[in-house]
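Student: Have a look at these structures, which come just after this line.
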Structure I
């Protein structure tokens, strides 16, 4: 795998940064980064794993990182994803989260950065075992077993997505620049895939205006 540096950043990492923030380009990670910046949580480095050649998530992560003035490091995971590609599960890879979290923790540990922070939320934990509290407890045990000098922080783990949207509005996160869709249409979020429905519902429940442009428009509630 190769690494590419996007946004201004130090050529040598080392103790320059206090935390690595996993920045997918989605709502959760973008709000998390904005919140940490607003609270001045030390020197932050965004970390994005590029999973596809044409990646709206990467574009979103770039926009968010630039708007929040946070350097972004991109790790190209496309060769691994291509090697795992099958027709059976185009949008889900068993152990995929484990692999990405493992790479992030290894990256931070090697560069002397003490914390990896991720925006995993309650919905993630309920829908996928690899985002469950039990899974992360197991991973933390592994870190201690290996004597790693890095810890994993999940501040949104018990939060519903609507609460994250409300927090994003409070800290002025660039919500309109984030990306959730898994089935884009004409360069826009389609508005009807499960990720878009979850996104729309979160804005509605939060009582926050949704600035997202959907290719198939907004679905009327009820």
Structure II
């Protein structure tokens, strides 16, 4: 992989997060976000318990649990990747919150229902969404093709659940998921050594000079 191709892939990975960041810095709730928040937040209360269980996949403990399971399964490299990316997503989400300082849903949208303990601090980005998506980005490549969508489906549920419990607005959840994805993709790209663009030319020239018998 050439350095130019790597840079392009990294820019593509971070672009969705930067778009949500620019929108969040305006510090206003658009019509679409207002409607989506109320629609998701008003879903039946019977969903609270199962969604709360899935939501733990975005907690700070999740990277350590996932890493521990991978370690016990004899995958120490995967264990380090899961723990590293998950914790990095959590810490970076905390930093973004302090920089953007967007309010929580109860401050910006009237009539929000808070389920469970009220979330403190700032809203953008969702740390749960960031952690769960970072874990999904690390885990999916080692799964079979049929199982690969499952971690991303779980991360989507985590992000939606944060809106349902009244902890985040949709832009917070989207930004968190985009941040987790960008971190996971960046870690994957940096683990691959760059390929000089002339390497392929040299290899082809050698094959032409010394044909296989």
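Here, each number is a calculation from the coordinates, and none is a lab measurement. All of these numbers come straight from a predicted model, not from anything done at the bench.
Student: Quick one: helix-only ellipticity at 222 nm (-39500 (n - 2.57) for each DSSP H run of 4 or more, over all residues; to 500) came out at -22500 when computed from one of I, II, so which one is it?
Tutor: Values: I: -12000; II: -22500.
Source structure: II.
Student: Another question about this same structure. Suppose you compute relative contact order in percent (Cα under 8 Å, 6 or more apart) for every structure in I, II: which one lands on 23?
Tutor: That value comes from structure I.
Student: I've got another one for you. Determine which structure produced the value 38, 20, 14 for semi-axes √(5λ) of the Cα gyration tensor in Å, calculated from the coordinates; the candidates are I, II.
Tutor: Checking each candidate, the match is II.
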